[in-house]
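Multiple structures follow.
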Structure I
Amino acid sequence: MHYVVHCLDHDGAIEKRLSLYETHKAYLAQAPVKTVISGPLLADDEETMIGSCFVLEADSIEEVEAFNRDDPFAQAGLWKTVSIRPFAKRVDNR
């Protein structure tokens, strides 16, 4: 099953985000769930990072919740909101 994880940072958290970026990337590289696609969400200026978005493949939502909870960004309290939803992929033009 696929899941979408949508996370928005606390206001003014860019320095915290940048300081954890390498640790976050290392975590994603060894995570127990498969990352289909991921990247930062951007502000209206299309440059400033304000959150994260993931499409993950996992056996259960509990697996995705655990993955998200253990992410260094989550551990450091970077995200103000996190939404995790099942996703029915219909089109994939990659």
Structure II
Amino acid sequence: MAGASVRYRRRVVMFDRITMHSRALGRDKRFFYIQQSMWKGGEALSSILYRSAVVGKSGIVPTKDVVAEMGQSDWNPTLPEWVQHWIAAEDERTWPPEF
């Protein structure tokens, strides 16, 4: 896990039956971007954007190598504009955080 952004719109109550949907949105050189959402009764409760990497002995494995190993070398969809904006905003955040 290299980053996440969570948006809650409805309360998730313990023991509620929910449906979770996950989909791979795309990739860049280092990271995969995955959206996951929770639903109840046809209503969206939350939406989460994950930035994740595959880590090997030498560090982060380039995504092109991962998809090639999976036999999906051509898989490289254009990331949705809102994801591109999130990536740009994350790149502007100071690190380490100031205190």
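Quick notes on this structure:
- Origin of the derived value 16, 51, 29, 4 (P(r) over Cα pairs in 10 Å bins from 0, in percent; candidates I, II): I
- Among I, II, which structure scores highest (criterion: distance in nm of label points 7 Å out along Cα→Cβ at positions 52 and 68): II
- Structure responsible for 47, with relative contact order in percent (Cα under 8 Å, 6 or more apart) calculated and labels I, II on offer: I
- For helix-only ellipticity at 222 nm (-39500 (n - 2.57) for each DSSP H run of 4 or more, over all residues; to 500) computed as -10000, the structure of I, II it came from: I
None of the figures in this text is laboratory data; all of them are computed from the coordinates on show. Treat the numbers as computed from the prediction; the structure is a model and nothing was measured. Cβ atoms are built from the backbone, for glycine too; each structure is taken alone.
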